[in-house]
1. Work out which structure the value 3.1 belongs to, where distance in nm of label points 7 Å out along Cα→Cβ at positions 20 and 68 was derived from one of 1, 2.
2. Identify the structure, out of 1, 2, from whose coordinates distance in nm of label points 7 Å out along Cα→Cβ at positions 4 and 36 was calculated to give 4.8.
3. To which of 1, 2 does the computed value -8000 (helix-only ellipticity at 222 nm (-39500 (n - 2.57) for each DSSP H run of 4 or more, over all residues; to 500)) belong?
4. Here distance in nm of label points 7 Å out along Cα→Cβ at positions 28 and 124 has been calculated and equals 3.3, so which of 1, 2 was it run on?
5. Output the label of whichever structure in 1, 2 has the greatest value of distance in nm of label points 7 Å out along Cα→Cβ at positions 52 and 108.
6. From which structure (1, 2) was mean count of other Cβ atoms within 10 Å over residues 44-51 calculated, if the value obtained is 14.6?
7. For Rg and Dmax of the Cα atoms in Å, the calculated result is 15.0, 48, so let me know which of 1, 2 that is.
Structure 1
Amino acid sequence: MRKTILIAILTFIVGTFSGVCGHWYFTDYMPEVKLKKAATEHQEKLNQMVRSGKVLAVKPNELTIKVENSGDKEFEGKEITIKIDSNTTIQEGMDILSKPGTAFDLTSKLKKGMYVDLMVEEDKALAIHWESPLDTAQETEGV
């Protein structure tokens with residue numbers, strides 16, 4: 001009788017422990033591992049989309065730059081021409097200049113020789129950013 005009760009208690013303890021561990025593994029641990037892997041892959045893809053460099057030519061919906069820094073090393077030192085459309089986010093400093101769905105004329109703000117940061121997918125810019133001349137002047141003056 002005592003053996004039967006002891007076996008039942010041990011079976012209950014082992015079963016409970018297995019259930020708790022299984023629940024933790026499948027509901028907490030594995031989803032976290034999958035999310036970390038997906039986030040890492042996504043971050044690597046985003047890093048490969050980044051280009052920075054000096055503006056060589058500006059057209060209303062096209063920008064040519066000499067790439068100085070890139071997440072994808074094959075573009076460094078090369079001249080690339082990027083198209084923009086109404087979905088491209090245009091940002092000067094902290095100010096977003098473009099409105100979604102509205103075309104933006106790059107020639108109104110960008111000039112040859114300016115330094116820009118781009119997020120590019122194929123030959124289309126998803127986002128363009130540059131520091132405003134006022135911000136750059138303040139940084140050099142130490143303000």
Structure 2
Amino acid sequence: MLNISKWGIVEQDELADLSKIQEELVTQALQQFPEFIVGIKAHMSKTVIGTNGITPLELAKKIQQKNAVPLMVHVGSAPPELADILEVMEAGDVLTHCFNSKVNGILAANETIKPFVFDTYCKGIIFDIGHGTDSFNLTWHKSL
């Protein structure tokens with residue numbers, strides 16, 4: 001996956017400055033390396049997007065639609081809220097780093113999947129564990 005920010009994750013706030021999302025560069029990379037780049041990725045977390053809200057994801061969707069590639073969304077701490085992120089996503093899009101006990105994750109405090117999350121699953125959103133220690137971390141879950 002190609003990060004939509006021209007800096008990638010070199011900077012932890014890679015989507016706080018929207019000028020770092022350069023559609024032309026993303027499109028060029030997708031065309032130049034189709035055997036390596038299988039889609040694009042947007043990291044939607046408070047520390048990454050700054051005050052930009054859902055805008056980086058909307059820009060990612062625009063790039064995705066113009067290039068007909070998969071979109072992966074890395075969910076983190078709100079804002080933006082998970083419900084707002086999922087509202088923008090469509091069938092075939094991938095939500096990653098979401099199997100955790102964070103407030104902005106897919107599980108409710110009563111240890112069930114949040115209803116709006118299940119609704120988007122039924123619409124065809126793909127849920128991915130991701131990697132790292134927090135990507136599959138259900139520490140509060142009593143049955144684990």
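Read-outs throughout are calculated quantities, based only on the coordinates presented, and are distinct from any laboratory measurement. All values reported here derive from a predicted model rather than from experimental measurement. Cβ atoms are built from the backbone, for glycine too; each structure is taken alone.
1. This figure was derived from 2.
2. Details: 1: 4.8; 2: 2.2.
Derived from 1, not from the others.
3. Details: 1: -12000; 2: -8000.
Label of the source structure: 2.
4. This value belongs to structure 2.
5. Checked 1, 2; max of distance in nm of label points 7 Å out along Cα→Cβ at positions 52 and 108 sits with 2.
6. It traces back to 1.
7. Working: 1: 27.1, 92; 2: 15.0, 48.
That value comes from structure 2.
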